[in-house]
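Structures for review follow.
Every number here is computed from the coordinates shown, using simple stated rules; none is lab data. Everything quoted here is computed from the prediction, not taken from an experiment. Cβ atoms are built from the backbone, for glycine too; each structure is taken alone.
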Structure 1
Amino acid sequence: MPTLLIIDDNESVRESLKHVFARYGYTVVVADSGENGVVLYAKGGIDAALVDINMPGMNGVEACRLLHAEARGSGREIFVWLMTGAIGSLIEGRALEAGALAVLHKPFNIPEFVRELDRRVKSETRARVECKPTS
């Protein structure tokens, strides 16, 4: 089962998204800050991340950049989407440069996002399982 990391400083957003994505068959782990999210990713087992842009301390763009750096350093891949409640966010270009696949504007279409998430993550997870060496 693929694992999704949700990073958001708002507890109600984290918990709501956790329950929604669990219903879609994802294992969900949550972090309350960019720093904590990067630490969780470094432990392994996470396939994708949904990260809020506007957080105190490390913002979502920097977290995205560090998640990709950690992935490269450990020979893994991560799919990252950033999310924001800001209207007309000028940060979108920086988010894409940091490796985000897209910036989602809250509230976003969950079923549409899940289709994209499934397409990316489940095919990657399937490829890793099929390529495992046999003993």
Structure 2
Amino acid sequence: MMAKRRSLAGQATLELLVVVVTLLTLVVAAVDLGALVNGRAALTSAAREGARLGAADLSASDATLRATVLNAATTAGLAASRLGTPTVSYSARAGGTPITVTASYTVPLDPLLANLVARTISASATMRQQ
């Protein structure tokens, strides 16, 4: 009878361990997913800031637009060391033509999920120059 109780206690401990590990993995995955969504939203907003400046001010240089994107991204909480160099593309700096600004960011993920999810996200914004 005593051996059976020990066996059941060991089984309950093992089941608890499996449940705790599974729940912790889900919590870590939720935090990483939140970091990805937040990074994407901040990066999209930063790209829009650069495109908005480029659309409104035809005299703004590409360097100014890139600096605007980097400034907006770091203000939103993204680490400057993880930001890629934003790209600015247009056919001409003239009213009525589109301008596109693209930015990229490497999201810091936990090692458990880093190989399962793309770590580098990118966002772009296109606006018509006025």
Structure 3
Amino acid sequence: MTAALLVGLLATGVIVLWHGHRVRRLADARLADLLSIADAAPVREEPRRAIQPFPPRYRVAVPATGVLTAAALWLLVGLPVVVAAAFGCLFAVLAHLVEDYRGEQQAAAIEAQLAAAIYLMVGSLRAGASLLAAFESA
């Protein structure tokens, strides 16, 4: 039962990734047709740099916590699968709440520091300092 579920999840993941790649390739082909690019040599794509959000979010940590907790309770402690899965969901929700709280605290700290720096720059500019001097004082 468990092996069949894992194989099904793996097959679903492969299908989703394949479909995303196929849709992207078709969209690129349609765009090339729309722009009338004739026999252009295929350009090798540079790896895209993703802009990291601040504060950094750990999206994989939440489900990993739930899965690892459920697996540990099922395999090591010997709880029934349903109970272990329930505890795994509970731990995943708690991990999400902790991660969300941590992110909000970091964002609030940065916002407070940014506000203080802006007030300091405004004060410097009103006192007659140049823009560069105001930046340096902040």
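For which of the structures 1, 2, 3 does the calculation of Cα extents along the principal axes in Å return 88, 24, 20? Derived from 2, not from the others. When helix-only ellipticity at 222 nm (-39500 (n - 2.57) for each DSSP H run of 4 or more, over all residues; to 500) is computed for each of 1, 2, 3, the one that comes out at -12500 is 1. Looking at distance in nm of label points 7 Å out along Cα→Cβ at positions 29 and 101 over structures 1, 2, 3, structure 3 comes out largest.
Quick check: 16 is what I get for relative contact order in percent (Cα under 8 Å, 6 or more apart), calculated from one of 1, 2, 3. Which structure matches? Answer for the origin of the read-out: 3. If you line up 1, 2, 3 by distance in nm of label points 7 Å out along Cα→Cβ at positions 61 and 85, the top spot, with the largest value, goes to 3.
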